[in-house]
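Readers should treat all values here as calculations from the given coordinates under stated rules, not as data from a laboratory. Just so it is clear, the model here is predicted, and its values are computed rather than measured. Cβ atoms are built from the backbone, for glycine too; each structure is taken alone.
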Structure P
Amino acid sequence: MKILVVDDEADMQMLFQQRFRKEIKNHIVDFAFATSGEEALNYLQVHFHEVILILSDINMPGMSGFELLKEIKRNYYNPPPVVMMITAYGDQENYNQAMSLGADDFLTKPIDFNQLKEKLKITT
């Protein structure tokens, strides 16, 4: 399962690699990382058919996660990737906006990696 993580926080890549170390080693998941919405779109132009899931932060400089979500839903729909939005602000307004734009799920930081693995149906 190829997962694209989009987050401007540099430590997120290391955190995902640590928390999914066993699953990466066993070739259950493979991660790609982008630090901006623009970088994520560039990656998707080349690797779209590989990506099964996109985990995107909402608050990023430049293109926000909401803007990225709009672009993904507008341009990548056959088949559409699953998009989960991630934010430190778990308020109802962010949740409602994410869902209205077509997000498949909504996670709050700090990420509960056990919950995420359950959602992805990954057992360790």
Structure Q
Amino acid sequence: MQATQTAWARMEAEFGLLTSSQVAKVLGARPSNRMLASRNRAAHHIAGIVRRNAVLYPGFQFDRVHGKILPLMGRLIGLAMANGWTEHDLLLWLGGPNTSFEEEDRPVDHFHDPDSVVAAARNEFETQW
């Protein structure tokens, strides 16, 4: 449990865990448009976690320069759901070290190469032991 809390704290420090209002602002909407984040979450475009009695959204899911959701997230959420993984599991996986990459770094470090992240996710999510 402590390791999970540490992972969330690291994620928050590095990428931010955004509130619904902050997501709206990142996406170019008014911060008062709090439903934008929940609608995108319901449509499986972004993933969130419940912390401090609110749903928070890791900032790495967004292209802040262009005010968009990274399309990679929808692909990963769909793959995770198809294999019984929760949003919580997916987000922790994205932020943790992974042997699918030569450097054994985090999937989030490879968002510049979405296909490599999807391949790593397939390898992880679909592996049968």
Item to complete: Rank structures P, Q by mean count of other Cβ atoms within 10 Å over residues 2-9 and report only the one at the top, that is, the highest.
Response: P
Worksheet, complete the sentence: Candidates P, Q; Kirkwood radius over Cα pairs in Å computed = 14.5; producing structure is P
Worksheet item: If you work out FRET efficiency 1/(1 + (r/R0)^6) of positions 34 and 98 (r between Cβ atoms, R0 = 30 Å, to 0.05) for P, Q, which one comes out largest?
Response: P
Item to complete: Check the numbers for relative contact order in percent (Cα under 8 Å, 6 or more apart) across P, Q and tell me which is largest.
Response: P
Response to the item:
Ranked by distance in nm of label points 7 Å out along Cα→Cβ at positions 10 and 90, the structure on top of P, Q with the greatest value is P
Discussion item. I have -11500 for helix-only ellipticity at 222 nm (-39500 (n - 2.57) for each DSSP H run of 4 or more, over all residues; to 500), calculated from one of the structures P, Q. Which structure is it?
Written reply: P
Discussion item. Starting from the value 13.6: which structure in P, Q was mean count of other Cβ atoms within 10 Å over residues 18-25 calculated from?
Written reply: P
